[in-house]
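Please treat every number below as a calculation from the coordinates, not as lab data. Bear in mind that the values here come from a model prediction, so they are computed numbers and not experimental data. Cβ atoms are built from the backbone, for glycine too; each structure is taken alone.
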Structure P
């Protein structure tokens, strides 16, 4: 049962984060909706209230800023009394060939990716450990591509998140904290923009998915995350799970 549990979700103003927020709210989870654009977070809260009548709060939060992370955790705990589920979904990256990469772009990608993921896990640890908790981090199948041209930085930051997730599962399992990664394909605004800019590659990408479709943010990704947070999944930890229609080989 997830009713009255509390979830903090970054990047929840749209796309996958919003889909996860709605799927958890449907099960009675109180959701802290965090993101850089407050108006988008407020829209997610409106949808939660309209569809499910569940409590939620909107949090302006740039995960690259330490003070914002601290404030997001503190505000969530003040409002709801604790944190049981942490979803690190916010993302930024620096696409393009390795020779074109600039330090500031790469550092920003890693600040928003693995560094923010680690920091939020640290900040939430005291609350997750009180009653047992679940961490869901977002990775990517980019590192599984046979040709990683132009995706090197993105793959590197996401592989860093996978490593941190495995370490958290190993170190914090005794506190009944589970940590898992999902590697999703979903109709997020970022993927849709990428498809518009790269129509030929996008068509090839979809054809390479055995189920021949891109996942829905809520119905496919959000529902799977909700399942991972359920008590029935309490023995699943330290795993990287591709939610991608069968495209990636994780062996």
Structure Q
């Protein structure tokens, strides 16, 4: 429940629980070593720039951008089909309508559709590995895609990233901007993942694991997974790069 003694500003933007977010420096997550700040940060005042906009609608999307399982010509991607379905809410459980969600991922062989991914793994000409969706009035979104494969991290001593999906979201304002990843339940590589385990709090870590849900799948066609997302606040989905 919202405490009426709180200011309106705090009611709209609850603070994170510190242990629910990964620290800027996570030594096992190598890229944080070079990009984490080494000087104290300043807390800037909130202005209209941070607390309003941007605004999105379905009109901002090209038809079927939510469907990564086929290319523009209708040719099917290679891999196990899956549906990712869920709701986006704010910290008080209110639907985050008209939220732009961008998704990107590796293909079924664990290879990204990107020039910098030079690993000797098969590409898929029918899979670009990126899509977009905008939530409806209830905060609901849905993607059709293929399950990504695991892949080894170069020069890491045979450390493999588990299958995962990357997400970028805009809520009602730039203050609710989020970049995160989500994982598949029960995958043995989850227990070894430096990024997932960069989140200190066990409960917060679990919020990055999708839930297998046949109801959101497509009968005899695609498996279903549910992933609900909370923008900001004390139950926020952890932000991992």
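A value of 4.0 for distance in nm of label points 7 Å out along Cα→Cβ at positions 15 and 119, calculated from one of P, Q, originates in structure Q. Taking distance in nm of label points 7 Å out along Cα→Cβ at positions 63 and 135 as the criterion, the top structure among P, Q is Q, with the largest value. Among candidates P, Q, the computation of semi-axes √(5λ) of the Cα gyration tensor in Å, for residues 31-86 alone that gave 19, 14, 7 used structure P. With respect to relative contact order in percent (Cα under 8 Å, 6 or more apart), the largest value across structures P, Q is given by Q. Thinking of P, Q, which structure, once percent of Cα pairs over 30 Å apart is computed, gives back 21? This value belongs to structure P. One of P, Q was used to calculate helix-only ellipticity at 222 nm (-39500 (n - 2.57) for each DSSP H run of 4 or more, over all residues; to 500), giving -1500; which? Going through each structure in turn, the value belongs to Q.
Upon calculation of distance in nm of label points 7 Å out along Cα→Cβ at positions 151 and 183 from the atomic coordinates, which of the structures P, Q produces 1.8? The value was obtained from structure Q. Structures P, Q were shown, and mean count of other Cβ atoms within 10 Å over residues 143-150 at 12.2 was computed from P. Where does the value 5.3 come from, among P, Q, when distance in nm of label points 7 Å out along Cα→Cβ at positions 103 and 231 is the thing being computed? It must be structure P, since only it matches.
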